[in-house]
Structure P
Amino acid sequence: MGVLSVVLSGGAGSRLWPVSRSTLPKPFLKLGGATLLQQAIERGQACGTGDLLVVTSKDHLFLTKDVLRQMADPPETTFMLEPKGRNTGPAIAIAALQCQRQFGGSTAMLVLSADHLVPDVEAFVASASEAIRLAETGALVVFGVNPTGPDTGFGYIEVKHVSRDSQRVERFVEKPDLETAQQYLATGRYYWNSGMFCFTADSMIAALEAHAPQVLKAARHALDSSKAEGQMVNFDLHAFGLQPDISIDYAVMEHSRNVHVVPAKFGWSDVGSWPAVAKAHPSDASGNTMPANVVAMDTTGTHVHVDSHGPKLVATLGVHDLVIVDTPDALLVAHKDSAQKVKTIVEALKVRKHETVDLPAVVHRPWGTYASLKEEEGYKVKRITVKPGEALSLQYHHQRAEHWVVVQGTALVQVGDAEHETLPGQYRYIPLKEKHRLTNVGKDELVLIEVQCGDYLGEDDIVRLADTYGRA
């Protein structure tokens, strides 16, 4: 009877805008030197799990693979690639069915979120070991967190009395209002619902059959119509979309009488807001969390995040309890009391169709990255990086010419039918409407500066003739 790590890696993390964007969401945010996704994978490994199953967006596959490549000992991984988001109910149903087929129904599934922060891995392993033991008896297990305040952002779990021991759950309660949350805390009978679970594949499938047969049926149909390509499971968009948008709590946990809670004997944060990020950093004597090079005068309780293409001085004066997040293309200044409402800014930007909702200042692609350094009428300057052995698509542009200067690495530049090896300090010109391609033929990262000139400089002025990543 083995243990499988199942990491759910979805959601935009819009309350962490402008760092979190839809194409680079919260699981890929670095805290403590590693992404939250990597930390989740390593927590599972610390519990003695063997293989890994990741449920993620098809668009985030290359980012997830990049995280695994950077790990010293990456696990053997199966990727369940969602063509669209469908909540935790369908995600866990599909994962349980896949686990049953691939590893056997008695396998215990340790279900972790890709965007949680758990600093004490040793303490987590102790709680997870208890959860795995209970799961192997047939129980559905949820990790409960002792509330530190009447937070309205979490679901709650009611038990007979909060203790250090695992026990049967009395009921699940959705996110309450403030007055209700205060009442819950006063009773001493409630945990926060962490959204982390443990159960065998057979137990979850049986629970779905009993309490949410429509979810299970739709998940079976989606999995049966999927196509496995190596480690990747790709779903038919129509079949996948027939699944109901429902959480596992609504679908199963609230109805089952066989749910046990294991108290989390470890620090935990869902990193769901900028104040939560601030709490994950050490503070100075004034309660500030900020880089050492920030000049802070008459400033207390303030969190500063700076992400710049180059050196930038940030200074604060006479401010208190603020969140200041500075990125190359967006600046957020908010009071900590309003930080949960950052999502409303993102919704407003969606209405405006503003690109900062989707694209970060440094845009990640399967071949590397690009960042816009300067743009005015008639020209744009970009910094482009290409991974060793990777190549951009063979393409041309209707409305712009391009100038490329290599500053690091070795490039093979195709212009028309001619190919030119291009070294640092050397330059290539790409005329309007001329087909061209950029390939990194060196062992190190390739870096170049691109200057675009033309009447229109939008990203949609690309005609792909051939592409390694299937985008042509």
Structure Q
Amino acid sequence: MKVLFVAAEASPFIKVGGLGDVIGSLPAALNKKGVDARVVLPLYSAIDRNKYNISFVKYIYVSLGWKQIYCGIFESEYKGIKFYFIDNEQYFSRYHTYGEPDDGERFAFFSKAAVEIMPHIDFKADLINANDWHAALSVVYLDQYRRDGYDFYKNMKSVISIHNVEFQGKFNPYLLGSLFGLGNEYLGALKFDNDINLLKGAIQLADRVNTVSENYANELLDPYFAFGLSPILSNERGKLRGIVNGIDYEKFDPASDVNISQEFSLDSLDQKIKNKLAFQKEMALEVSQDIPMVGMVTRLTGQKGIDLVVDAAEHIMNMGAQLVILGTGDPYFEDQLRNLENKRHDKMRSIIMFSNEISSKIYASSDIFLMPSKSEPCGLSQLIAMRYGSVPVVNRVGGLRDTVEPFDPTRMTGYGFTFESYNMYDMLDAVKRALDVYNLDQPTWKHIMKNAMGHDMTWDQSAKKYIEMYQEIL
């Protein structure tokens, strides 16, 4: 089975969010199970060509509307996976990965090029797995080539994977022909609420629609979670699937993480405390193994529940906990967190930046990992936290419901603390329940930590489900 992943980011080459982690690890998990999975990405100027031995293959021209556009094809192999890169400096030599005024044109070119390069790289995929709106048009262009009778694409199938339905790729309908080069026969699939909606078009034209957790797939049928697309997804529910994400155990491994003060594992869990003591000292917080640390590594947006955290931070610190938050995002929330740190410098640190090194330290040092998301397609931070023995406190939405089993003190099962409604007081109740166990029953707390670290969060089971979905189509 041959699968081509089309995505706007993939770790380690370029990563903005969780999509990058998924595309950086899922194809490798599939390859281990006999799938020839390859990836195509834009060749952004931020990607280090020398570091990853990215080499030129050839160039072609891709038509987009009335234009013939240069398309350089580059390749690299990383951890046994073949990565292809689409080069065009006009589109991808930019300061930002996303958020440019011409994103519609940039990613339309990328999506079309991803489909067109296959004959030139001697790779005929059985199916294309497009990811999020940036790659959604690859599903549409594949459909166009099949309609037009191109023999190379005749039996090729497609999947659109939705990592976050909030971002859909909405553009002016006049771009359909003039820029995207598509005829009016695609207007019905792509038009929605007076816009061209690229994600909606891919949902309607793909053979399967996949989301990154089972519960999120169900939630997308609910208008509260679907950002307007629930009627479309309800109509297409027969091809809707949910497969929870895993994490790369080699990349996220406290036994070999060079960024943390003390390496540790499930068998040497007592060594974890040395990370907290070192991090408390580094952050100029009171150094004590008895003071619980609540950590967050997150985007500072409403979706991630930062409004609840801002309102509840004083209460959490008054329960005796230290609070350390790493992230960037909405300037309003950044300012709110800075103000909280200034006010409660004794117990809080707001680190307004992104840093892989500091995120590793928070995972390894924190006792509790707080993730009160308003919505969460899957979430990777809670999985990484559990891998590092930090007990998650989460809102039971999306993938958080699928991945964090609440602790049951009667059976001593589970590995987290959860709340059921998006409410500051419910969140505080969950934090208090976790802190009560930490403060009053350390043997039980260590049992919960071991449950978390011992839970299987690899890609193994998820990769099997992807293969089953692909086999359904083929």
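Quick one: percent of Cα pairs over 27 Å apart came out at 61 when computed from one of P, Q, so which one is it?
So the calculation was done on P.
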Legend entry - semi-axes √(5λ) of the Cα gyration tensor in Å, for residues 84-171 alone from the coordinates reads 23, 16, 11; which among P, Q: Q
Legend entry - Among P, Q, structure where mean count of other Cβ atoms within 10 Å over residues 164-171 as derived comes to 14.2: P
Legend entry - Origin of the derived value 1.7 (distance in nm of label points 7 Å out along Cα→Cβ at positions 36 and 340; candidates P, Q): P
Legend entry - Computed -6500 for helix-only ellipticity at 222 nm (-39500 (n - 2.57) for each DSSP H run of 4 or more, over all residues; to 500) - originating structure among P, Q: P
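Where a number appears in this text, it was derived from the coordinates with a stated rule and is not lab data. This one's a predicted model, so the numbers in the text were calculated from it and none came from an experiment. Cβ atoms are built from the backbone, for glycine too; each structure is taken alone.
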